[in-house]
Structure 1
């Protein structure tokens, strides 16, 4: 008989409950409270727990018991629940944890980029204003600086778009 693979998160919860009967609903609540189970819905956890309890029962590692005076069933670990009958599988949400840290790194990079864009935008706005002032103060150079003024305004518009896009992306990352 091959060993049954059990996710480390589930295994830690099961070993905590080794001495007493437990309900699958209790496991679901405990499982959802684990920090490593980021992003899973209640339904996903419920299905995961149900499937795994059935697998454990089929392998003889847990038994179902009727609760006295209560609805539903409880489970109890059997004497077969030992290292020789199961192996530790891969973490349930290793990619989710990576995504969390990736999101934090991305947010930091985006904030840095946003700061650069804002600084460049302020500089470009000042450049546009200076071309306007020079054009008013020295009308004879108006035609010669018009192309510089237009280029600065275009850069200003593009930078404003970059600032807005980066701010929107940061807001979206912080919500999720």
Structure 2
């Protein structure tokens, strides 16, 4: 590869992530800003941020917290809404709350006797409630996607991995490319 092309490729490797990250952040800002449609850009975003902060404060207050729990209880009783609300709430709490579901990286043997391993995260250590005592559930993320598979396996096919969960997730989501030394 000649020097010009190599320089162009290196420039693109710096430029594209910067521009795409900025674009995603800007589009996210615009999306939130449109929830409360003010004429001045940014006021809708500030308003939504204020509402979120007020809800956070209210949840710590006994009286307002009980009112919020009553609304939540109502949503939990509505037939179709219940499943949608519960799923969104579980994901939100998992990513922002005290409970961190992706804090136990593991290697999974896809089948007995295999030397291959899948990188995943232990999500449940006991599946007795599903009639599978001695089995666990492991989430295996797909590379370059916000998706993955939940595997249900005997505990013998799962081995703990002693690495920071964030490093394991970065490795899995980037197909092992992020942070890899140059060959």
TODO: For relative contact order in percent (Cα under 8 Å, 6 or more apart), find whichever of 1, 2 sits highest and give me its label.
DONE: 1
- [ ] Tell me which of 1, 2 gives 22.2, 70 when you compute Rg and Dmax of the Cα atoms in Å.
- [x] 2
Open item on the list: Quick check on the output: -22500 is helix-only ellipticity at 222 nm (-39500 (n - 2.57) for each DSSP H run of 4 or more, over all residues; to 500), derived from one of 1, 2. Which one produced it?
Closed with: 1
Task: Comparison of 1, 2 by distance in nm of label points 7 Å out along Cα→Cβ at positions 32 and 56 - largest value held by - done: 1
TODO: Using mean count of other Cβ atoms within 10 Å over residues 16-23, single out the structure from 1, 2 with the greatest value.
DONE: 1
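Only the coordinates and a few stated rules stand behind these numbers; no lab work does. Everything quoted here is computed from the prediction, not taken from an experiment. Cβ atoms are built from the backbone, for glycine too; each structure is taken alone.
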